[in-house]
Structure 1
Amino acid sequence: MFNKILIANRGEIACRVIKTARKMGIKTVAVYSDADRYARHVEMADEAVHIGPAPSKDSYLQIDKIIAACKQTGAQAVHPGYGFLSENSNFCDRLEKEGIVFIGPKVHAIQAMGDKIASKKLAMAAGVTTIPGYTDVIESVEQAVSIADGIGYPVMIKASAGGGGKGLRVAHSSAEAREGFVSCQNEARNSFGDDRIFIEKFVEEPRHIEIQVLGDAHDNIVYLWERECSLQRRHQKVIEEAPSPFLDAATRKAMGEQAVALARAVQYQSAGTVEFVVGKDRSFYFLEMNTRLQVEHPVTELITGLDLVEQMIRVAAGEKLSITQDAIKLEGWAIECRINAEDASRNFLPSTGRLVKFQPPAEVAGQVRVDTGVAEGGEISMFYDPMIAKLIVHAPTRGAAIARMREALNGFAIRGVSTNIAFHAALLQNPGFVSGTFNTGLIAEVYPKGFNAAELAHPEPLLLVAVSAAIQRHYNERNATLTGQLPGHHYVPPEDFMVLVGEQSTPVNAGKIDGGYRITIDGVPHEVISDWEFGQLIYRGTVNGKPVVMQIERVGLKYRLSHWGTQADVLVLDAAAAPLQALMPHKTPPDMSRFLLSPMPGLLTELAVVPGQIVKAGEKLAVIEAMKMENILKAEQDCVIGKLLAKAGESLAVDQAIIEFDAGVRS
């Protein structure tokens, strides 16, 4: 077994590998860029080596620097995590030549599966079912459109070296095929240095289900059941679960056996994932094989009881698998939510900044797990992926796992950057998800322009009313204890309030009881018990004996309550003051419709217009790059360009003005 390993990665996955290595008694070496000098993975490792500037191409993608760090520290092996160099066959080859073990598959397997065109041909030869399409390299836009027309729309346009949703577009017409081909090439060239593109039929109402495989150097290969990854946004996974609520035992077995057949065809050693697209009739087709650890691997660990990172390390050290196919458990249900720094109300655009507050729910062995690479005060940088953490839960049944995840999300507080926590909570109560009848199109169908927690109706509005009234009564009681009041003129806390939630006004009575308050609404009492105090983000208590966890903060005179994906700004007034609320003035925000504003922080890579230019609706105005994704800003209606307020190459802040349109014409 190794004495010391280096983790050629950062963030959450680096911390994850360090935890297992520490459990196994193996020392660890972290590498870091300028941006990660004070990162959590650097603090956790036994040693750390600086490898360059913040951009990944100058640091985490520098093979020579990784190898030099291994030699400097005496690391015997390298775990690549996922992303960066994890599926780079040249990196694996270089390590082997230097006598350093790559904790992952061998070079030939990475090469065979890393090229999506070659891997599809190999899968067909191994008897794995594949999607109809054109598997040779496409040379031009015109050829791409012709092929797409021939296959029949919709089609999937994909970069051969792509992954993580980059270099991938769905086209429903010739025009979309033309634009999608160009965008895929650009993203693939920038992200992977390989702009080869192929096209295949897009399976309608598809589900994305993947099989986890594990192989060793002694010809032992097993599959560890499946993961359902169909809840996706822009082809990137949002929520994953294991097992799938869609598969039956026969389909599960058939998919598993095909995954093993493919892994055996390339003599696969290590953990890997064979991804399938599954039609509504449970027909399944090979999509790709990821020759690395997957982001969503924790759900498999929770239902099988296996540590996949440990298995990878043991296989790389030459050990045989200690498990056989018939001994692999499938116990309970696990769900994972990817907590990202993104603004759901702005169509999920990236959010960067400092984590002013980072309070994840408490971890409970076998029930709640938080994998993260950050801590309070840390920075979410524009240079890397927006993932802040992974929240994973496990329970005996799917329904219990959903309930546990909803409660855990209620108690996950992050401030300083926008996150998708509320969005996850909303998805978990979507009827399609709850029933298990969803497909990869659910998010695009239900939330085509993003998600705004303030617009989501709470299923139990009286719960918000009761808690808000209890908080206000608690606030008034605290004021009553302030010193310096004149004798005989002490402040007496009122018991009658008017609670305003949006346009709804509800009169309540808040009486004191042991440990809390009795909130009476329309003659019905609600006992609210809690030891919550002002300044705490997380409110924990009970309402009529039922546990409640929500987030509460003061915004002006209102309380902002976040619960089950909703966000409500609640105003609680003394009954005598409530009639005066309608007389309060309202400040109208400035009209910014004459400006093109940056919807996110990022790099302005292109300004596609000049002053005086007449632009038609749908035409490109600018391109912004953030967190490895290219975002094209288009005119919403016909307009004339006035002034250019930013320059290509400039780093933009969110809502920074880029273009001013001529008066009278707007985008």
Structure 2
Amino acid sequence: MNIFTRLKTGLILMTLWFAAIQVIGQQDLLSLDVNVKVASTKGEKIFKTPSAVTIISKEQIENFNFSSISEALETVAGVYVTRTYLKRNLPTSRGILQDQYANKVLILINGIPSWNAVTGEGNLDRIGIHDVERIEVLKGPASVLYGTNAYSGAINIVLKSSDEMQMEAHMGYGSNASIQGGGNASGKAGDFSLFVAGNGGDVRQPAKLWQDGAKPQEEGIIDDHIASNNFTVHAGYQSHSLLINGFRVIESYLGVSPTFAAGANNDHIVQGTTANYTFDGAVTDKIGLRAGVTYDYGHRDLSRKKADDVRAKITGERINGFAVSNISLTDVISLDIGADYEQRTSMEYSNYDPIKDSITEENNMKDKSVSEYSVFGQLNLNMEKISAVAGARYTNNEFFGSNVSPRATVVYSFNETNSLKLLYGESFRAPSLFELYFETASKTVFGNTRLDPERSRSIEFAYLTSFSDFFIQALVYQGWYSDKIFRSNDSTLLLPDGTPNVNKRSVYDNGVEFTANGIELEVRYANPDILNAFLSFNYLLGNDEDKDADENYNFKYVPEQTLTLGLSKNFAERFNISGVLHYMGETEGPKEKIGAQQMINLNLSYRHKLNDLQVQHSFVVKNLLDENIEIPEYVNRKSSLNAIPYGTYRYLGYTLTVKI
């Protein structure tokens, strides 16, 4: 069955699914009145945000029965959640690939950045989807607000909150003995507010036959699964707030290289804890202050051998202090000024024997650290028709020196629901401690303390409008990406001791500049008499100026077109039927093309009351046609593989949700 036939089949199935249903009593998915936090120091309506932002609302999450934050993000134009053989659920923005570690899109919880101090990656599985009020997605550079790692975007996960006491519990069961459950509670009493949540689950896919990346003739069974546990507390009193989030994820992976000999099908453990205190309030009538301190601990443990008798553990911590002040100079002009200081420490990245519990290799990572400070300022103009932002962040890092990232935005508002935006921004990603210092005992891979930060810049033109039951956001952009960090075997590179790389070992290096042009279209429709729907379309055309000697380059492995269509209906005030179609255009693999692919998810929910309880039963079929979705194997350039499995096969599940 070719892709056009499959796509036609999927559209017909979804059309038949909805055709006979009459609807009343629909909820609005647009949520246009919310103040978006991710794009500015204080909340702005989406029509005035000084960046390109998409909101995934609580209503959208519930109506489409998204099972994870990753699944919700896949509905955003320009965002693609992928995997490599080493790591799962990697968010990418505008086609900038995450290599060994997911450190190019910043992940925030209620505006607080959280990521591993050693390797730089955040984790989407540290918050349960049932705990989310909304997800704010900023596409493009965001370093003026957030500094490093907001290289190609930022994702702000906003936790649920309520003025009245609310409680929710959920439990579910699915294919291959998958289980999940959890609950949350939120409320407010006077000046005190509290949100607490805990979740756990183990989602399993059917065992599949997989070909070894070094020995094509060797095949074995891969047991694809991801088990996660997390807890979150967010407490507030007047202008003070405390956030604590902890998580542990155990996931199958495909080895430190995609081979059984390197640990494929053994467990990869990721865990961490983030604690933050923030003061956010008024100092005077004209001056506001947001200041706080964050402690971020991250740990990973992964297998390096088939027998699982050699593992690696990666442990690090970040301590960050920040202060941002908003000063009203006149009725239409305000000034933001701020400063950050951060200390990142690699406590270890060592190989060990799990049986003897003894260290076998330190990898030159024990007690390594780097400090960084930055200051930023931006001037804001807010008139009836025109608003504008101009600012910059200056960063000083003890290794790469200084960096200046500017931004400038002009927004013209025809009225409250029609606006044009012209956006320019730059961002950077500081080399991680791993990229600076890592060194194998066998002298095969070396970090490089001479690295420059990765840099990106983009110019965008966007139009946003809302009329009748529609919301539309359309934009075009051009992006430039320079100094991308990768492993190189170039003999002219210098090793840490200053000698040339004559034996062509793998050394971290900066690449050349490459560019891309893109179109992003997002349409939302909410009509209580018809349906709720969304359409997200992305067209991306990137060049190959970063091509290496083996014909590898970033956009070789990125589809030019992606499309997501979602339809949802409530009827009889109790039933909800929804479906989501994902379409990914063809792309290259290292060896050959990977054809266009599609995936369809269908959901049926039934709501009723049981005394004072609100009860919902949800039935889901994910990947209805059981498509074998494949991802180009672009990381390991010596692998014999062309693609790796995305890890999503047909899945049937049931979830019971109870709200008080």
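Read the figures in this text as sums done on the coordinates, not as results from a lab. Quantities reported herein were computed from a predicted structural model and do not represent experimental measurements. Cβ atoms are built from the backbone, for glycine too; each structure is taken alone.
A value of 23.4 was computed for mean count of other Cβ atoms within 10 Å over residues 89-96; which of 1, 2 is the source structure?
Among 1, 2, the structure yielding 23.4 for mean count of other Cβ atoms within 10 Å over residues 89-96 is 2.
Comparing 1, 2, where is mean count of other Cβ atoms within 10 Å over residues 233-240 highest?
Result for mean count of other Cβ atoms within 10 Å over residues 233-240 over 1, 2: largest is 1.
Given a computed value of 45, 32, 25 for semi-axes √(5λ) of the Cα gyration tensor in Å, which structure among 1, 2 does it belong to?
1
Any idea which of 1, 2 comes out highest on mean count of other Cβ atoms within 10 Å over residues 401-408?
1
For which of 1, 2 does mean count of other Cβ atoms within 10 Å over residues 305-312, calculated from the coordinates, equal 16.0?
This figure was derived from 2.
If relative contact order in percent (Cα under 8 Å, 6 or more apart) comes out at 9 when worked out from the coordinates, which of 1, 2 was used?
1
Assuming -7500 is helix-only ellipticity at 222 nm (-39500 (n - 2.57) for each DSSP H run of 4 or more, over all residues; to 500) as calculated from a single structure, say which of 1, 2 it is.
Computing helix-only ellipticity at 222 nm (-39500 (n - 2.57) for each DSSP H run of 4 or more, over all residues; to 500) on every structure in 1, 2 gives -7500 only for 1.
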